[in-house]
Structure P
């Protein structure tokens, strides 16, 4: 009744070693995949942030120069832009607890879970 071939200890040990090596290789490749995705995300986010910052700074200087021609005084133009930023800073400071922090946290969580779902879909295809 028993048609199963019994395996020797060496064969079992060899299969176990092969299994462990395969799992280690899979884990290493999976970690490389995740790490490369995180690195790529950080690099692209940094590039976008630098471009946005440069555009913001140059736009600010342009606005200050424009207001300088309107007011016929560099001091008044750049001072008006400084006052504008002080007002914006006060608005952000006063609303940060109620609106800004919650919005940022929710955006980060949504982004993380969207990427997590994409990773699960990629794994299901394999």
Structure Q
């Protein structure tokens, strides 16, 4: 039986992305961010990683837009607010496709274990 995502019955743009504490970042000369997360797994996976001379960390390089969104993730802003904030850097207004691209990017960060999504309690 497949588990349904927690955001199934809620507007995904209302969720707040929160960075995981074990994720580090490096910034290159061009200002782009590379995210670094330790590999998770069993002892067998750790052994195979050593035998195959692989890095113990997983690295994810972000483009300019991804870097702007990642830098805006502070654990307080919703995905909609992040999209609007990234869109204000340019002269053009935020479009529906901008919201879709940002939501897809945040979803990919979640799948890779770099963030968690929290639904804010509204009083």
Structure R
């Protein structure tokens, strides 16, 4: 009897994996790659702003506010995702959460509530 000649099973498995990887890579490229650095849809942008505000609230819970202080400077919010301008689909310029209309009120440990308006010191990213 003659042994049938064919492709070794190892070659078939490796070829199948290579094809799968190529398909996944092509899908990634066609879909626009990762969302990092790309413009957000309005609802994604709003959610991102609300998340950034919640993080600032968590920070405010541990701090005392004194009359006359700028809450943006105290929290360092000008360096936060809430105040740093981001790309938004449908907008020609980047915009921050405050300018987009998402209000962020924080309550400090001593019970004083303040609205953040990104008016603190200008920061160069």
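Only the coordinates and a few stated rules stand behind these numbers; no lab work does. Nothing here was measured: the structure is a model prediction, and the numbers come from that model. Cβ atoms are built from the backbone, for glycine too; each structure is taken alone.
Quick check: 3.9 is what I get for distance in nm of label points 7 Å out along Cα→Cβ at positions 79 and 111, calculated from one of P, Q, R. Which structure matches? Structure of origin is P. Each of the structures P, Q, R was assessed by Kirkwood radius over Cα pairs in Å; the largest value belongs to P. Each of structures P, Q, R was scored by relative contact order in percent (Cα under 8 Å, 6 or more apart); the highest score is held by Q. Can you spot which of P, Q, R the value -10500 was calculated from, given it is helix-only ellipticity at 222 nm (-39500 (n - 2.57) for each DSSP H run of 4 or more, over all residues; to 500)? Corresponding structure: Q.
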